[in-house]
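See the structures that follow.
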Structure 1
Amino acid sequence: MKRISIILLGAVIFYSCKKETKIDENYVIAKFQENADKINSLEYRIQRIDTFAQGGTVWNNTGVAIIEKDKNDKIFGFSFYGKRDDIPKEYIYDAGNGFEISKTDKTYKIEPGHYGFIGRPGGQMVHQNIFRLDTIYSDISLSATEDSYLLTYEFENDTVYNVSDRKKIFELNKTDFLPIQIKETSKQLGNKSVSIANFSDIRINDNVSRSINEIKQDFKDYTT
């Protein structure tokens, strides 16, 4: 009987070890996408620090964004609300239109949606990698801290714009695989560019404070 118990225990240990999940780049990417696919709406605060290659200018801005997936959207694949803390205006992109809203004088402007709208002050608070990781790269590696995984992507040089040493590092929470930080670095003619996005106060789905449609109701009586 004792011998049978030892054999059974050995078998349990063997199969437990055999089934142990391998933590590598593919595992982390798959878990990120698995969790991202469950998110329909997302809200967060963001600190974005951009250091530009030419002149070494540094922008350090904070704000908030609300993003809602929209599979029918042909430009971004989502609608968004963005507000930079230092700018009084608010920005919405929804159903193919961009809105610049001024609560100070109760006016708003509408323009056809375009990729450049994400460069507006509110759009700068929206990170396009929030729901997806890069799929085209030259190399990828994984490291970890106590609480997070770090995926480091390396990319081919951009010979058209003389951009080299292109890297992007995703720091993902080990619990829910949501981004803690996304950092991009590169060099142009020997000068380094750095873009850092730090995320906090993340809310998803039912925990998001307001929907895009609810926010649009705030300015329905404003003038254009």
Structure 2
Amino acid sequence: MKFFLDTANLRDIEEAASWGVLAGVTTNPTLYAREGGRLAEFHGHIQRICDICDGPVSAETVSLDRDGIILEAEELHALAPNVVVKVPVMPEGLAATKVLADRGIDVNMTLCFTVPQALMAARAGARYVSPFIGRFDDISEDGLEHLGNMIVALNNYDFGHPIEVIAASVRHNQHVVAAALMGADIATVPFGVLEKLVKHPLTDRGLESFLADWEKVKNA
């Protein structure tokens, strides 16, 4: 499973890239706003992310009509060759995705919550489908069960083009573990979750023991 970072924070992206584990980045207007971003600097910010990460960088459209989505998508795609356009699952989004896919622009279909939505996204030509795990947990439903159902359904068919499932809205380590065991292609995680995935108490204990033993050797 590949790891995408869900952020607009350049320092976090640089740090994750330095570990050698960063396969891509997903971002959206909310994440950009949290970094104090301004509309006039948005395209430049996406370009800076693409300079750091050579994998897919998902940038989200905000229009709700197909013509507006297509226009925004083409502007975003022109920023860098690795830009992927995030489009929400809805009739206008599906129509826009069909046009964009025909023009060779990769689409990450987001806000996906059901098997039929995932199947329609794939049929429309989406390169990535993003089931939102944590949003289901917020309403006391099993987001992982929905994710698993979408993975099985998508794997049942040949859509004539590559399609990858992104486990999105990941809140903690167990989401990532379960998504990997189900066969999700990608997990998009906040930097804080990525940090926790590296750590384990037994690893920390082993390092402490190693350092203590090494001090004994040095002082012998």
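Given a computed value of -5000 for helix-only ellipticity at 222 nm (-39500 (n - 2.57) for each DSSP H run of 4 or more, over all residues; to 500), which structure among 1, 2 does it belong to? Clearly, the read-out refers to 1. Here Rg/Rh (Cα atoms, Kirkwood Rh), for residues 85-132 alone was derived from just one of the structures 1, 2, and that gives 0.91; the source is 2.
Given that mean count of other Cβ atoms within 10 Å over residues 109-116, derived from a single structure, equals 19.6, which label among 1, 2 identifies that structure?
Numbers: 1: 11.8; 2: 19.6.
Computing mean count of other Cβ atoms within 10 Å over residues 109-116 on every structure in 1, 2 gives 19.6 only for 2.
If relative contact order in percent (Cα under 8 Å, 6 or more apart) is calculated from each of 1, 2, which structure is the one that comes out at 17? Source structure: 2. Taking distance in nm of label points 7 Å out along Cα→Cβ at positions 37 and 69 as the criterion, the top structure among 1, 2 is 2, with the largest value. Here Kirkwood radius over Cα pairs in Å was calculated and came to 20.0; which of the structures 1, 2 was it taken from? The read-out was computed on structure 1.
Looking across 1, 2, the calculation of mean count of other Cβ atoms within 10 Å over residues 29-36 that yields 13.5 traces back to 2.
Values in this text are rule-based calculations from the coordinates and carry no lab data. Predicted model only: the values in this text are computed from it and were never measured. Cβ atoms are built from the backbone, for glycine too; each structure is taken alone.
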